[in-house]
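Listed next: structures, encoded as structure tokens.
Here, each number is a calculation from the coordinates, and none is a lab measurement. The structure presented is a predicted model; accordingly, all values stated were derived computationally and were not measured. Cβ atoms are built from the backbone, for glycine too; each structure is taken alone.
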Structure P
Amino acid sequence: MAEGFISAKSLSKKFFTLYFLCKDLLSKAAHYDWGLRAIKSVLVVAGDMLRKNNDPNIGEDAVLMRALRDFNLPKIVADDLDIFYGLLGDLFPGVNPPRSRNMVFEAVIEKVTVANGLFPDETFLRKVVELGELLEIRHCVFTMGPPGAGKSSTWRTLASAQDEDKRKTTWVDLNPKVTSTNELYGYVMLSTREWKDGLLSNILRRLS
């Protein structure tokens, strides 16, 4: 359960305190999750970072702080950022390790962005990277924002960059609003008790 952290007992108190305070002090955004599932996801990431850490100057507290910061920032809404940074600063005073970055892949993302006729803005490139990082630890990810914010461009750019990086990515674009619930998910025909695939279940069956 400690993922290899020697000072797990003291660090766990900071971990729990951060999530408890985030749940209490941050806004009640519908996509926020400060429960055990979220803790488990970040803990696995922190353990992976710990095992890959080759810098003796970065201690266990810095590794945990980096995981808590980098994998929670993408879901924090702008109005809550100051509070979140303040909580991190209080729990990990004087600790601010740099982001763990794959510069080779970031260069590929920038190349693909330009090739698609988009401007390689630093914030946009970071959002593409963050989406890729989240998909490595989550089965399901939502991209949220107003029209024109770059949601579709973000995941399309990530898919193209992974293809360019020899990591074949398959995606299917589906608008669930154009079908009924039965047409989307599938249903059991009451007369024969046979299952009839819906659009989504048909796609998932084909992809698997």
Structure Q
Amino acid sequence: MAPHPPLWTDRHAAGLALAERLRSAGDHGDLGTVVALPRGGVPVGVAVAEGLQLPLVTWSVRKVADPRWPELAIGAVASGGVAVWRRGKGALDLQAMATQQGWLQAQEQELLRRQRLFGDPPPETLSGRDLVVVDDGIATGMTVKAALLSLAQVQPRRLTLAVPVVDRSVAEELAGMVDQLVALARVDDLEAVGLWYETFTQLSDAEVLQLLQPWQGQSA
């Protein structure tokens, strides 16, 4: 039977359930590190890291969009000069417009700001580790794809993508980019991740920093 929303009270509850699924899916051992994608992935990642008793770090990624339609992603950027763009009719024109209008450059600057603010680790500290990449859900997959391409550059030993809910067709594409994809719910035509949560508020920078405070000074 197909799952129906909502499935979780909030992101933390989803993270606890995800940690339980990950625990049964394999041993991440001493080399495991949970990599949360800010902002929404952080409370999920905190619960996963607590449940698996693993260190937690952030890895920032930014959606590129037309300011007039901010919910419609044109592309996404991540560390290491990674940029992915929407495919299909008119995609090249949108990519050129993003550069000409400064939308791309604005998100590259915001990416740098978040990397510094949230304390994203130097890439070399993640090399050779088992990385469990966590977000609160995946609809189009564009930002997650950018994050995975970026993290692949650090040469992890193993790359796992773990999310509470994901669009089924997007999951099939992303599965080819990771060693393991763990999802609590795979649904057809996922339009809004927030529908799967009873509470799905947008997090502020201050709230993210508060969640990350217990993890500061840890060694990955």
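Numerical summary
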item: If Cα Rg over 2.2 N^0.38 Å is computed and equals 0.97, the structure in P, Q; result: Q
item: Label whose coordinates, when mean count of other Cβ atoms within 10 Å over residues 159-166 is calculated, return 16.2 (choices P, Q); result: P
item: Given 2.0 for distance in nm of label points 7 Å out along Cα→Cβ at positions 7 and 199, calculated: source structure among P, Q; result: Q
item: helix-only ellipticity at 222 nm (-39500 (n - 2.57) for each DSSP H run of 4 or more, over all residues; to 500) from the coordinates reads -17500; which among P, Q; result: P
item: Which of P, Q leads on distance in nm of label points 7 Å out along Cα→Cβ at positions 23 and 183, largest value; result: P
item: Structure from which 27 was derived, relative contact order in percent (Cα under 8 Å, 6 or more apart), options P, Q; result: Q
item: Which entry (P, Q) yields the derived value 1.3 for distance in nm of label points 7 Å out along Cα→Cβ at positions 55 and 103; result: P
